[in-house]
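Multiple structures are listed underneath, in structure tokens.
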Structure P
Amino acid sequence: MSIDLSVIEAPSVLGLRPSGVESAPKALKKAGLLKWLSAGSTAALRLPPYLARRDPRTGVLNGPAIRDFSIRLADRVSDALDRGRFPVVLGGDCSILIGNLLALRRRGRYGLFFLDGHADFHSPRSSPTGEAADMDLAIVTGRGPAILTDIEGCKPLVRDRDVVVFGQRDAGEAREDSSPDVARTKMAVYRLQRIRRLGAARASRQALRMLSQKTAGFWIHLDVDVLDDQVMPAVDYRMPGGLSLAELGEVLKILAASGRAVGMDVTIYNPKLDPGAACARNLVKVLAQGLAPLHH
């Protein structure tokens, strides 16, 4: 299997705030990402303006702007897929997942392998901030305001039974905030404790088998806070624990080698919290290791 990779820069902070994550694409490129991935092409979306006002009707920050940005991003991802390429979308915050899955939903039924330390399953009511980055999994599975869940009449962008949640470790915090529990859905949930019991490789292979075979493939969402806080402290919402770099590389390699992954995004890395760029270099290397099967 050999497929060209296309890097798409999506430096949106609409679902978070202008904290520094908007600089992630530039920092990862400086750390050698394009060379390590042998990326065939690149494209960049303009950084959208941010409004720090929570909509009183929907309870979400920047809802209309996220919708518009998601449509533009979906067009770029669709173009890469039409050309037979594997898009690697660099955020920005986790709200970019909406545009990525909109691109796939336009084409049919696809799954989602959701690698994230947080479940991102808040409702607008339970979210402490109104940031779409803590609701993105809820939104793409059809929960939340229609302006984001039903773009182009495509609700839901992905079905619960076609989702794997992998690496979550904020269940206690989510309960305290009265967030809906992702484990009470039909999604396959592999929290960090379960992964530790099974081992990362066995857990990811098992999770892959649980993704519906009725899908045409699946998208990989990587929020870098799924990594251990000791090796990836350059994130806005830190938590102790997480996957090691080696574990993440192994999981990504298994996903890439399955032949069913069609693209991925990378979110939440904040260069402002990584003054020596060590986190950027480690992340670039683990991405190169994980996606290596696509080149063979």
Structure Q
Amino acid sequence: MPDLYGEAMRFLTALVLTWTTAAAGALATPGQPTDGHLGFQPAVTPIMERVTSFHNILLWIIIPITLFVMGLLLWVMIRYNRKANPQASKNSHNTLLEVVWTAVPVMILIVISVFSFPLLYFQDEIPEADFTIKATGYQWYWGYEYPDHEVPQYISTMVAEEDLSEGQLRNLSVDYPLVVPVDAVVRLQVTAADVIHNWAMPSFGTKMDAIPGRINEAWFQVTEEGTYYGQCSELCGIRHAFMPIEVHVVSQDTFDAWVEAGPGSDEANAVIAEYSAARETRLAQLD
């Protein structure tokens, strides 16, 4: 016979570890993956805040459904196995049961739609933007341009592991990052030059396909300064895993200085490095 007590204890231990990890997720580092974190990265845009709320609502819907189905399966296995029920029933239809198991899922989907449709509309309707960024996917790097600031396209590629500097992240840091001012509404235009890519930034709630010959649009408004990381989320070839996205969210004055220095240059990177160092000093003093 199976060791039911041992199995139950292992299940409870796994459950406790799962909830402990979820609680620890509240301490996750914004904008980047965190060891032991369970769930989404902390939200820093209105879109991601709504996505997180929608996820939490769905969680409380799916938990009772999962428990009900699990209990039903256990009851059927115990009550109607060959030993407990040697004479199988010949009944094949139950009108009431069929109506219930059709109507209840429909009602659940209607409840979910009440929350999901406004979120989809909020993501799709781009508000009046402060400026536009065009992101072009290549094999295997990103090109960015700021048409409203007359900034021509510059190339953003991953920093190789052997070239990483202090504070840079393996497979996530790039040589020339994207830079936006805090609280600015940014219209993002996404396309590709060769194959399908995907511009995905988890903490922004942004995930948009980059398709050759077509421009797709999204938007974001980051409400917290910092450095945020994403990656191409479409299988785009042999170096798909080495096509990261790095976004620095800075003050408006720093953004203006960055634009003036010429994005895609070492001078522009120096502006961001100076700002990041000053910000780290301020945060350390607050701690």
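Please state which of the structures P, Q yields -10000 when helix-only ellipticity at 222 nm (-39500 (n - 2.57) for each DSSP H run of 4 or more, over all residues; to 500) is computed from it. Checking each candidate, the match is P. Across the set P, Q, relative contact order in percent (Cα under 8 Å, 6 or more apart) reaches its highest value in structure P.
Could you tell me which structure in P, Q was used to calculate Cα extents along the principal axes in Å as 83, 42, 39? Traced to structure Q.
Taking distance in nm of label points 7 Å out along Cα→Cβ at positions 69 and 109 as the criterion, the highest value among P, Q goes to P. Between structures P, Q, the calculation of mean count of other Cβ atoms within 10 Å over residues 157-164 yields its largest number for P. Identify the structure, out of P, Q, from whose coordinates Cα Rg over 2.2 N^0.38 Å, for residues 45-116 alone was calculated to give 1.20. Traced to structure P.
Every read-out reported here was derived from the displayed coordinates using simple, explicitly stated rules and does not represent laboratory data. Because the structure is predicted, anything quoted here is derived from the model rather than measured. Cβ atoms are built from the backbone, for glycine too; each structure is taken alone.
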